[in-house]
Structures are given as structure tokens and as C-alpha cells.
Structure 1
Amino acid sequence: MPEFAPLALLTFMGTCFLLGVAGISVIYGLVRKKGGLVQKVLVVALAVAGLYVTLLLAASLASHERVLRAGEQKYFCEVDCHEAYSVVNVRATKTLGAPPEQATAGGTYYVVTVKVWFDERTISSRRDRNMPLKPNPRTVAVVDEWGREYGPSPDGQKVLEQAQGKSIPFTELLRPGESYATDVVFDLPSGIRNPRLFITTPVWPTWLLIGHENSPFHKRVLFRLEPQPEPTVRAGPQYVCLSDVVGDALLRQTPFPC
């Protein structure tokens, strides 16, 4: 989200208001055949639009890509409160589920566990602190080293949910301070380099907000995907019955091993 999200939103709304007033003024001038008024309004409107576009592109070109590690949070602005997202676990596997409902990846399944938290410290003073939040829609994708994007795997997601229950959607209602973790499955090519998770909100005004990562040419905030190694099963200590050792030694008529 923009560093000064409320200011960016107010700037966008103010610009839209001024351009709307300019449009009405132009229509009025044309109807009343006041050419001078129309010209002046058009000049002002172009100046306002040009200034906004300049600020929008300047913020985008000055941005830089950020890659967050496990546990680091990315915030989304909901105007009067914020939600924080973080990757808490990544598991890589070739198969999911158990036969006969097992699914095999075309490459490698990445099961990414994302934590969503309604940060109660970001609530506006005008907002009811007990009112639940229904967040804006979210989209998720994995981006590789070359910028290619890979969406979630429907087959892998289905098998995972059959095995462990339905995953919580990103539009789940939350009250201040509440959080949940949900799993997203991706089928990524074997040998993929530098995979990173991108979570964003596909709401159209964000594309025109100054400083928002969805705006033209703006760099993104991504999550590094570092799969955790599969737990290895270690063999327990081997115990040998002393009586068996003694009996075996006597039967062979060999010296008892020290």
C-alpha cells in the first residue's frame, strides 16, 4: 500500500472532483456558447491532470522492489484500518494427498501458508473497534526470476483441501486483533529460480493511486519462498537382548564378545 495511503486516496478523490467540476463547466460553456470559459476550464483541467500524472509516475519511478522473508508483513489499506499478510511456511512436494485421491505435480507443488492479521493498532478513531472487516478481494501468484507469473493450482488445492479441510478465503471477515492462516497450492516448474509470492488487491482505483504498487511502472512488494526441508525420520536406538547374545555365543562355542 502507499506509505501515506489516506493522503494518496484523498489526492485521487480531490483530482477526480476537480476534473468532474471541469467537465460540468465545459458542458455549461458549450451550451451557453461561452468559448472563452471553455478554453480556460480546459487549460485548468489539463494542468490538474498533468500534475497528477506527473506525481503518479514520479512515485512509481522512484520506487524499488522489496522482498520480504518469512514472518515479515505486508500491509493492505482498508481506508480506516489495515490488514497484515505474511508467509509463515513453505513446503515443496511432488505429490499431495493419498491414493486414490493423490495428485502429482507437473513440476513441484509449493504449499504456501499465509497468515492474515487485522492489525488493531491501525484502526481509525472513527471506526467501531468491534465492527468486523470484510477485506477487498485479493489475488495471489508466484513470480519467477524472469517475471513470469504462476497462479494457484486448482487440482493441487482441491486435493489438499480434501486431505486437511477447506482453506480459509482471503475475504474472510475479521475483527480487530483476529488472525488466521490459510494454505495456497502452486504447481511450479522444476528448477524454478527465485520464486516469490505476490499478493495484491485487483480493485481498479489502486491502479491510479500515487505510490500504490498497482500503479504503472511501480515496483512490487513480494515474499521470498524458501521451502522448509522435509522432516527426516531418524531411527531410534537399537536395543539387543543380553540373553540372546549369551545364548548365541554358547551355541557357537565362541568366546563371549566383550
Structure 2
Amino acid sequence: MKLELMQPRPELRPYISKMWVFENDKRLPDDDMKLIVPNGMAKLVIPFRNGLSGKYKDWYHLSKEASITLIGIADSPAIVDAEDDAPHGNIGIEFSPIGAYRFFQLRQSELKNKIFPLTDVFGKSAQVINERIANAGPVSEKIRIIQSYLLKLLSQSEPDLILDYCLRQIESSKGLVTVTELAKKTGYSSRWLYEKFIEKVGLSPKNLLSVTRFMQFYAASAKNPTADFFKKDIYHYFYDQTHFIKDFKRFTGLSPSAFIKTDNEFGHIFYKD
């Protein structure tokens, strides 16, 4: 497996957390979990060689080769795999929470834990870009086309300053700020913040905080699988070990002790340095 991180255009960097080109010479191994955990970010994926399947608990989608796919923000894990046992490649773009609503101006909760062809969301304009990317030769040209399209979408939206402030507070605190604190700092009620997050983020503030705290441990385990990550700093981020295990199982499907015994190289590769 080969993952190459790409640098987005300067105008897009505040809104894109990660952009990559992933390639593999065959289908992912059967003993690999192929598990993608929720990290609080929506994604675009463009398979340029072989198709790509994605499955949440109640949602399945097969992205055919050269089709732009929108993956909504999630709070449950997904299983992915190449369509055929053949070489596979895809371009991926992961949007920061302050980025997704700027590009995809619709109620974000409607995308939660779901996968769509981008044409289902944007219709003709997405179809035109889809065809241009399919007909483009080098991967670099495909990336240029999709970034130009994203810049056009970005130019058609305005920032929500209150929401962006809250999202930056969540990120900088690593999920430790409370909803009560956000309400106090912004002067808006927790109910108002809840509705704002559901509309423009897709998860409630409390839910996004849980995902953010969980990611402190998951990312650490991906970088160092032998570390005793599920005991260190638990009480800094969670009420107790039971609270941590409950959230960890919710986001991976397994307890921490069971998870570290599995092979999830594909899921981990996106968090390694």
C-alpha cells in the first residue's frame, strides 16, 4: 500500500484537512479489517483505477471507477474495499469541519453516515466535472480539476463566524471544551448551537466532542501500535475507563483490548507520519 499526501492549493488549505493519492497493486488483504473510523470530517473520494466500496451499518455504496463520491460526516465506523481483485488507486480529500459546509451547502445531517455520488448532490455541474476527471490522463490533472471545482464552490458561500469559532475551540481543546462553555463564550444557547451544528456540521456539538476525544487515542495507536494507548491519559479525556471503552467500541465496533489485536493497516495508514 502506498499513500502520498498532497498539498492543497493555498486558497483551500484552511478548509481541507488532508488530501492524498492512495494506490495498491491488488485488493486489500482479507485479514485486514479495512476499517475507517469516524474522525469528524466529510470526504470526497475519486477512484481512478478500480472501483471502491464503502459500507456503514445501514448504508452501502459502490463507487465505480472515475466517479466522484461524497462521504458525509460519520459517528460510526465504515468498511471499505476495492471493487475487484486488481490494482487500485483513489484520490481522497478530507474536509475540516469548518470546510464541509462551505463546499456542500445543504443540511449536513442528511449526509451523516452515508455515501453518495456527487452527481446526486450537485447534478449537472458535478456530472461535467466527473466527465472531465474521467477523461483527464495524469492523476495530477485530475487533482487540478477537482481543486478548481472546489474553489468555485467555496466562492459561492460565506463563513459562519460563530460556528467556526466553536469548531476551532473544539479542535484546539482536543474535545475537552464543554457545550456549556461554548454557549457561555458565544452568548448563544446550547439549543441554538445544537441546531447550528446539526445543520452545518452534521453532528451535535456533544457528538463531535466525543469523536474528537476518541481520535486523540486512535491516531496515537495508529502511529505506535505497541503503545499502551488505552490506559495513558484516559482520565484526562474521559470520566473513567468505562466511559472510554464505551466510546471506543461505539466508534470501532470493538473494545480497545480487542482492537489492538486486529490488523487494520489500511485504516491506520492515514494517520501515520
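Where a number appears in this text, it was derived from the coordinates with a stated rule and is not lab data. Predicted, not measured: the structure shown is a model, and the values here were computed from it. Cβ atoms are built from the backbone, for glycine too; each structure is taken alone.
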Legend entry - Given 20.4 for mean count of other Cβ atoms within 10 Å over residues 73-80, calculated: source structure among 1, 2: 2
Inset, instruction - Give the label, chosen from 1, 2, of the structure having the highest value of Kirkwood radius over Cα pairs in Å. - result: 1
Legend entry - Answer label among 1, 2 for the case where helix-only ellipticity at 222 nm (-39500 (n - 2.57) for each DSSP H run of 4 or more, over all residues; to 500), calculated from the coordinates, equals -12500: 2
Legend entry - Highest-scoring label, criterion being FRET efficiency 1/(1 + (r/R0)^6) of positions 33 and 201 (r between Cβ atoms, R0 = 30 Å, to 0.05), among 1, 2: 2
